[in-house]
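Chemist: See the structures that follow.
What follows is calculated from the coordinates using simple rules that are stated; it is not laboratory data. Not measured: the values here are computed from a predicted model. Cβ atoms are built from the backbone, for glycine too; each structure is taken alone.
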Structure P
């Protein structure tokens, strides 16, 4: 119990080295200075009263600023103490698994905070000081937050599974709720008389089925609209033009979100008659994401106890010469490369977008022409030779949409999973409250 021992040592150091007596003990009690108190013992750690007081003050100020009525002091204190206990349990867990936040990572996070507030990083301490915030304490608080966030990512988020079925269901719901997407739609209306007889209803229904079938087989939709539609857009070939999903009648939106561009719906009856809808084009309300991609393959070799950096570099240089003389890059990569992920594919890394590779790799391949092979170069993973197979621009809108959907599903599960995880940690911990 390191914190307990440290606290005891501080307290003992303040006590005069006199032989004990009742009078002296009473004198120490009367004149000694209480440095801190224990709010809770948590496994082999402590939550101190000073920590509780600081958090209480911070929470009270925030609630007052938000004009939220404060609960009773005892209720608020218990809530804050519970949070500090859970924080201490998580920090102990992080230490146990060897998780820590380096000064470099911490500085990176603080630089982002400074940039978001348009403050030069070197002026952040001054800016915080002007608000009455101690920079050293702020750094340590930020380090704790980053540690807890990383631990949650490791112990909770990384273990949340998203099945293909869940992903498709989510994307379908997003598609059905595509009120911000834009649709280029054509429409034919075969209207019904206000008091249509059964015979009229049957005749118009049959006509609608016939028109829809002709359109589905490829007959010009505009001409069919001009010839048959009772809509005001008939003379425009039934064109409704580009409309936001929210601007379309709900029954048309329900139809077009299920159609692929160029497809024609079955007739749908509403009080006004039978409607046939064609989706000409669709575009997302979000901007398309166009990226430049490269297609690269490589051979990786790693230094070891027998082969130092120079030996490995020379081996790769010889492999490069063999390939330049006509041997198969893929064949050599499959037998010589030490990258288990790409070696079975002949070193092929597939089409990759910006940020896929480490900076050293990006730099080495940046100027390569198609089919050109790099000289041996080193990254944190070892030594490489790489061949540029091609470049392209790629519409990654669907990929980004799926990535966002995956992240949204995982995050939707995260709150409940985090609560269950914290409950398990709390149940497994020894906690003794001293307040």
Structure Q
């Protein structure tokens, strides 16, 4: 590795700019236009054969993938210039934030608990954002993203019906799981329910629209051009986040910064998401790396890892292509999964999200640690231990020749999470271009939906 967590410079690949953003010098003399201070730093050197040997991507494979990523960035710029890709352009919008903030304030005043009804992309982005909340004045946020009967039976546990709010989200307006939840819960809310329910769905004559109209529920339009799994930066993710006390403007600003850097850079090699997509595809195609593990060292980023699973799997898993995403959590999964990762099949790429933990958190008592023979812990913070463990994991994986990428962040906050979300959105669509698959459809999913409906109709 070229640096430890907390260093200001991380080399993104063997040749190119040594830092993303700012006025840092570059390793070559090519002109750069990426003058955006990045909220995270990417290091992929331990994914390359020059660092970890023959399990890493070769220079040839990586450069070939970068050439494709260059074309993908040109496509991205053209699409955005032409008014396409509203899910990506959303981060540059601010006009809707005032109205969303007003809706959120209504929930905060009138509800002790707010349940978000939705599944997949209608839920995961909001979960990832709300995981940052430390606002004790905010309602308790519950995400009912499954139709487990036991979970639905307990939705009113600890909350009076008149203090329960609902955000009901279905892009199509026909998601059967969400409809079943809404038809089960809304009738039990009692008087004034129309003031504590917001429905988010796209325009059109759909079951959810008709249900909302019949009960005079507040209804907000889901942009038809934004697929569910790419909707985290829209009202789908931001309304729950605002209710939970998250700064929605900061989320979008962080995402906008990442997007601006990608659109501004001259070379794909200088765009973290493009380099990340290139090395992932190169490892898959050259080294048969079929599993991608995302392991943040932060409890507040655990839901972000879950969000990333859907956007990667559902966007790329088509026609026999794609890699299988896996979520892990540091340091927890050092005690459950790391044995497999280090000593099992060498078929995985790892991404470690590494916050700057050193010096943070509670201090370990010096006297007690000394009495127990734990002098190496005496006077150190819990954050010091977390930083040591995340660095040790990176070093151990690299030493075993496991391709390992680091995304280092100084803060785990709204802006940084927005930046990371945009990174993964960009990385996904760029990887899709390299694999020649459509990142915005999910044709195989429809088969299961049709079968489930057929089973239900057969029971009537």
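Chemist: Identify the structure, out of P, Q, from whose coordinates mean count of other Cβ atoms within 10 Å over residues 99-106 was calculated to give 16.0. Don't jump to the answer; show the numbers that get you there.
Modeler: Details: P: 12.9; Q: 16.0.
Label of the source structure: Q.
Chemist: If log10 I(q)/I(0) by the Debye sum over Cα atoms at q = 0.08, 0.09, 0.11, 0.13 Å⁻¹ computes to -0.86, -0.97, -1.09, -1.20, which of P, Q did it come from?
Modeler: Values: P: -0.86, -0.97, -1.09, -1.20; Q: -0.49, -0.62, -0.91, -1.21.
This value belongs to structure P.
Chemist: A value of -13500 was derived for helix-only ellipticity at 222 nm (-39500 (n - 2.57) for each DSSP H run of 4 or more, over all residues; to 500); which structure in P, Q was it taken from? Intermediate results must be reported in sequence, preceding the final value.
Modeler: On the way: P: -16000; Q: -13500.
The read-out comes from structure Q.
Chemist: Quick check on the output: 6.7 is distance in nm of label points 7 Å out along Cα→Cβ at positions 195 and 355, derived from one of P, Q. Which one produced it?
Modeler: Numbers: P: 6.7; Q: 3.8.
Answer by label: P.
Chemist: Matching task: 17 is the computed value of relative contact order in percent (Cα under 8 Å, 6 or more apart). Pick the structure from P, Q.
Modeler: Numbers: P: 17; Q: 23.
The correct label is P.
Chemist: OK, next. The value 4.9 for mean projected area of the Cα convex hull in nm², for residues 339-394 alone was derived from one model only; which of P, Q is it? If you can, show how the numbers build up before the last one.
Modeler: Working: P: 4.0; Q: 4.9.
Label of the originating structure: Q.
Chemist: A further question on this structure: Give the label, chosen from P, Q, of the structure having the highest value of Rg/Rh (Cα atoms, Kirkwood Rh), for residues 163-210 alone. Walk me through the intermediate numbers first.
Modeler: Values: P: 1.29; Q: 0.96.
That would be structure P.
Chemist: Follow-up. With FRET efficiency 1/(1 + (r/R0)^6) of positions 155 and 171 (r between Cβ atoms, R0 = 25 Å, to 0.05) as the yardstick, tell me which of P, Q scores highest.
Modeler: On the way: P: 0.30; Q: 0.65.
Greatest value across P, Q: structure Q.
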